[in-house]
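A.B. asks: Multiple structures are listed underneath, in structure tokens.
Just so you know, all these numbers are worked out from the coordinates, no wet-lab data involved. Owing to the predicted nature of the structure, the values given are computational and were not obtained by experimental measurement. Cβ atoms are built from the backbone, for glycine too; each structure is taken alone.
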Structure I
Amino acid sequence: MADADPNAIAILGGTGDQGLGLALRFAQAGRPIVIGSRKLERAEAATQEVLRSVPAANVIGLENADAAQRARIVILSVPFETTASTLKAVRGVLAQGQLLVSMGVPLATAVGDAATRTIGVWQGSCAELVAALAPEGVETVSAFQNVSAHRLQDLANPVACDVVVSGPVQPRREVMALCALVPGLRAVDGGPLSNARFVESLTALLIGLNVRYKVPEGIGIRFTGIPED
């Protein structure tokens with residue numbers, strides 16, 4: 001991790017809608033961003049998209065393995081069906097002290113079924129699968145599954161959504177602090193990583209709600225009654 005910037009955030013799959021949305025928001029907040037992709041040209045294209053919206057952004061596009069070495073926090077923003085292969089491809093370059101953030105959801109689209117359902121994961125959740133595959137000394141946190149990609153990319157407006165963050169205590173707090181960088185996001189302490197399975201299943205519910213209520217921009221979630229700091 002010699003080349004890693006402690007303030008940088010690497011987003012593997014940052015070329016997708018949700019990953020790109022997070023890249024835009026974190027870049028707007030002034031954090032260095034490393035966009036990763038399996039194909040360098042796609043990462044570079046996404047970098048140009050960020051720069052068009054945030055001209056002062058500190059952003060670079062690299063292949064996934066190179067991107068994973070450039071930041072202490074590495075966000076996995078890839079479909080569930082490519083989560084294991086993506087992590088295995090970068091596992092050899094991850095180092096003790098880095099933090100993996102799992103955004104994946106085991107939607108049934110992975111097996112040709114509807115996005116309004118999920119499939120079972122032996123480990124319990126996508127986040128727990130990531131933790132099982134991560135090298136020793138690399139912590140895993142679950143977050144950002146239920147944030148609308150459309151609203152993330154709409155930089156003129158707050159996102160208005162709660163983010164349930166689950167994982168080991170100190171890494172969890174670190175990822176919760178990232179939420180404060182995005183106007184409208186509120187971090188909710190989701191406890192241990194085993195609770196990620198409940199959060200991930202909410203995504204399928206929200207997709208169904210978006211369809212039934214015809215909200216292409218994406219419905220967010222809010223938890224009431226949580227004391228404000």
Structure II
Amino acid sequence: MFIHTIPSLIANIYLLESDAGIVIVDAGFSSAARKVLRTIEQLGYAPADVRLIFLTHAHMDHIGSAAELRRATGAPIALHRADIAKARAGKHKMPTGRGSAGKIFEQVFNGTRMSFWYKGFEPDILLDEHFSLREFGVNARVVYTPGHTLGSVSLALEDGVMLIGDAMINQVRVGMPLYGEDNALAYESLRKLNALRPRVLYSGHGKPFSGADMAQYFEIKGLSTERAHV
């Protein structure tokens with residue numbers, strides 16, 4: 001299997017290429033569909049070869065082109081049930097800020113009552129922990145990693161490879177995103193990912209990074225790597 005990265009402004013879209021076709025992981029901003037379809041054709045596939053549109057969470061930079069890509073490919077959209085309301089609404093507000101910069105942005109955007117808009121949709125498949133993508137030609141399973149949104153999920157592939165959405169990012173450095181719906185859940189999800197001993201992690205923002213980079217983040221921040229009992 002091959003992983004291809006498509007930049008969508010500040011976000012990443014991933015194409016998982018297997019003998020069975022293509023799985024799209026995240027759909028980028030609303031302007032990304034044409035670029036995704038062009039890349040699929042450059043790889044030698046037709047839109048009908050897309051088996052699944054897998055969404056790690058329902059923020060506009062990850063689901064903006066989902067409805068258009070479904071229309072163009074006929075592939076089903078998969079999303080965790082906890083993020084359905086945002087998918088249906090076609091808009092969301094700035095999430096709760098983390099740290100001083102995040103809180104400033106939150107206050108500015110939400111203070112002006114600004115919303116982030118995209119074409120709303122109804123997911124075809126509702127994701128849960130351990131959901132398998134074998135049916136779509138990819139040996140991968142869902143890992144539920146809430147916090148950034150309550151419906152955030154990651155994908156555990158073979159050989160220690162993980163696609164983690166915005167559970168952790170690597171824009172300026174490896175760390176947490178500036179926003180999230182539940183900080184406590186977000187850190188618990190990081191511990192869950194760390195316990196899986198990932199070799200390489202593909203984030204929704206920035207370049208891939210190693211499991212060692214994640215472990216170093218825990219050390220720098222003085223965070224326990226032990227998961228809480230739930």
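A.B. asks: For the read-out Rg/Rh (Cα atoms, Kirkwood Rh), for residues 46-157 alone, a value of 1.02 was computed from one structure; give its label from I, II.
C.D. replies: II
A.B. asks: To test your reading of the models, identify which of I, II gives 2.1 for distance in nm of label points 7 Å out along Cα→Cβ at positions 134 and 206 when calculated.
C.D. replies: It traces back to I.
A.B. asks: Out of I, II, which structure matches -11000 when helix-only ellipticity at 222 nm (-39500 (n - 2.57) for each DSSP H run of 4 or more, over all residues; to 500) is calculated?
C.D. replies: Computing helix-only ellipticity at 222 nm (-39500 (n - 2.57) for each DSSP H run of 4 or more, over all residues; to 500) on every structure in I, II gives -11000 only for I.
A.B. asks: Taking distance in nm of label points 7 Å out along Cα→Cβ at positions 62 and 166 for each of I, II, which is largest?
C.D. replies: I
A.B. asks: In addition: Given a computed value of 48, 44, 31 for Cα extents along the principal axes in Å, which structure among I, II does it belong to?
C.D. replies: Considering all the candidates, the number was obtained from II.
A.B. asks: Sticking with this structure for a sec: Taking mean count of other Cβ atoms within 10 Å over residues 54-61 as the quantity of interest, name the structure among I, II where it is greatest.
C.D. replies: Evaluating mean count of other Cβ atoms within 10 Å over residues 54-61 on every structure, the highest lands on II.
A.B. asks: OK, next. Which structure, out of I, II, was mean count of other Cβ atoms within 10 Å over residues 14-21 calculated from, if the result is 17.2?
C.D. replies: This value belongs to structure II.
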